[in-house]
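K.L.:
Got some structures for you, see below.
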Structure 1
Amino acid sequence: MAEALVIKGLSKRFGGLRAVQDVSFSVQENETVALIGPNGAGKTTSFHLITGFHRPDAGSVLAFGKEIVGLRPHDICAFGLARTFQVAKPFGAMTVLANVMTGAFLRDRHVAAAREKALEAIEFVGLGAREQTAAKDLTTIDQRRLEMARALATEPRILLLDEVMAGLNPAEIDQAVALVRKLSQRGLTIVIVEHVMRAIMAVARHIVVLDHGQKIAEGAPKEIVENPEVIRAYLGSGYVHAPATGGAHA
C-alpha cells in the first residue's frame with residue numbers, strides 16, 4: 001500500500017512547554033492508525049499541527065506525497081484531510097442537514113448538490129431520521145455522528161477523529177466502533193485519538209504511543225499492550241484487554 005500520511009520530526013513548543021517533540025510516524029492508505037497516550041501527551045496538538053491549526057516549529061507533514069505544512073486549515077481540508085474535535089462543535093441553532101451542508105459546500109456551491117451530498121453523509125452515519133433536528137438538541141453520541149457526517153461531506157481521503165467516544169456509555173461505544181469500521185470499509189484512511197482501549201483494539205491495525213510530547217512506542221495492538229514502557233506510562237499494570245462487542249470485534 002502507498003503512504004497516505006508521513007509525519008517527520010514534528011515539533012511544537014508553547015513558551016517553555018514542549019508539546020510535541022520530534023514525532024515521526026506514517027499511515028498507509030486505507031489503514032486505521034491510533035494515536036494514544038496519557039492526557040497532555042501531545043495527541044490533539046499533533047492533530048492541530050497536521051491540519052494547519054498550529055504551525056510546527058520543525059518537521060514535515062506529507063499527505064499523498066505533498067507537503068502541507070504552511071497551508072491554511074481550509075486548504076488542507078480541500079486537499080483531502082478532514083477532522084473532528086474532542087468537543088463536538090456543531091452550529092447549535094442550525095439543523096443537522098444545514099450543519100452537514102456547510103461541509104458539502106467545500107466541494108460544491110450549488111445548494112441542491114450540497115444538500116444531496118449532505119443527506120447521503122447523514123444517512124451513512126445513522127442520523128437519517130434527525131436531519132431536521134437542531135444540533136443543540138442532539139445527544140452526545142449524535143453530535144459526534146453529526147461532526148463525522150460534516151467531515152465526510154467534505155469528501156476526505158484522510159479522516160482524523162479526536163476522541164469521538166469520550167463520555168459515551170458501553171453500548172454507545174460499540175455503536176461508535178461500528179461506525180469507525182464502516183468508515184474504514186468505505187476506503188478512508190483514518191487516524192484516531194482515543195482513550196477507550198477496547199475500542200482502539202477493535203479498529204486499529206497500528207498504534208502510535210505518545211508521552212510528554214514524544215513517541216515512546218509504535219506497533220501492532222498486541223505488541224503495544226504488552227510493551228513495558230506503554231504499561232508504565234499509560235495503561236498501568238492492571239490493564240486487561242476486553243474486546244468491543246456489538247459485531248465490532250477485531
Structure 2
Amino acid sequence: MAADSGIPVRYEFADHIAVITLDRPDALNAVNSALAVGLGNALEAAAQDMDVRVVVVTGTGRAFCAGADLKALAAGDRIDDPDHPERGFAGIVRHWIPKPVIAAVNGFALGGGTELVLAADLAVIDETASLGLPEVRRGLIAAAGGLLRVHRQVSPKVANEIALTGQPISAVRAHELGLVNRVARQGTALDTARELAATIAANAPVSVAQSKWLMHETAKDEQGWDDRAWELNQEALVRVLSSADAREGPRAFAEKREPRWEGR
C-alpha cells in the first residue's frame with residue numbers, strides 16, 4: 001500500500017512488518033492535518049491487514065517528529081484528522097490497534113515526537129537523538145498524552161523532572177529509565193527496530209495480539225488510554241491555553257527572547 005497522493009506518510013510492507021514513515025523532512029516531520037490523516041489511516045490499514053503482525057513508525061531525514069506544525073497553527077489551520085478526532089494527535093496517541101507498534105526514533109523527537117514514543121508499545125532510539133517534554137518552557141503543557149503516560153513509564157520523581165523542567169533526555173538516559181528498549185548506532189534505528197519487529201513477528205500472531213490486549217485492558221486506566229484521563233487532560237489544557245503565559249511563550253520563542261511570565 002502506498003500513501004495517498006499529497007499525504008506525507010509512506011507505507012511499506014514485507015515479512016509481516018508494516019513500516020510507516022513520516023515524510024515531511026523539510027518540516028522535521030511536524031504534524032499537520034495531512035500527516036495526522038496519513039498516519040492514522042496507515043495504522044488502521046495495518047490493523048485490518050491479517051498479514052501484518054508488527055508495525056514500525058519512523059521518520060525521514062534528521063527528525064523523528066518535531067511535534068505540532070506551528071506554522072499551520074499560526075495560519076489558523078487545524079492539525080488533526082477532521083474525520084477521526086477520536087484518534088488524537090497525529091492520528092496515533094489515542095488510536096489503539098491490536099498489533100504491536102514500535103517507534104524507531106531516527107532523530108529529533110522532543111515534545112509531540114516524544115508523545116508518539118510514549119504511545120508506542122516499544123521504542124528504539126538513535127544514539128544521537130533525544131527525548132523530552134519542553135512544553136512548560138513555552139507556557140504550554142504536554143497535552144497529547146505526555147503527562148498521562150510519562151509518570152506511568154518511569155518513576156514518579158523522574159517523570160516530574162521530565163515534565164516540570166522541560167529539559168531533554170539523551171538516548172542513553174532514556175534507555176536507563178526504560179523509556180526505550182534499545183539504543184541504536186547512528187543511522188540504524190530503523191534497522192534495529194526491524195530486527196526487534198522480526199523477533200515479535202516470528203511468534204504466534206494470536207498469542208501476541210492477545211498478550212497485548214490483556215496487558216492493555218488491565219492497565220489502560222494506568223497508561224493514559226482511558227477516557228476519564230483524557231477528560232482531565234482537556235480540562236488542564238483549557239486552563240493553560242486561556243492564560244496570558246500561553247500567549248507569551250510562543251511569542252517569546254518567535255521573537256527569540258526569554259519569556260516574561262505573568263503567572264496568570
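K.L.:
If you rank structures 1, 2 by mean count of other Cβ atoms within 10 Å over residues 45-52, which sits at the top with the largest value?
P.N.:
1
K.L.:
Suppose you compute relative contact order in percent (Cα under 8 Å, 6 or more apart) for every structure in 1, 2: which one lands on 16?
P.N.:
Working: 1: 25; 2: 16.
The correct label is 2.
K.L.:
Here's another thing I want to ask about it. Using helix-only ellipticity at 222 nm (-39500 (n - 2.57) for each DSSP H run of 4 or more, over all residues; to 500) as the calculated read-out, with -9500 as its value, let me know the right label among 1, 2. Provide the component values of the computation, followed by the final result.
P.N.:
Working: 1: -9500; 2: -12500.
Structure 1 accounts for this read-out.
K.L.:
Given a value of 20.4 for mean count of other Cβ atoms within 10 Å over residues 133-140, calculated from one of 1, 2, which structure does it belong to?
P.N.:
Only structure 2 yields this read-out.
Read-outs throughout are calculated quantities, based only on the coordinates presented, and are distinct from any laboratory measurement. Not measured: the values here are computed from a predicted model. Cβ atoms are built from the backbone, for glycine too; each structure is taken alone.
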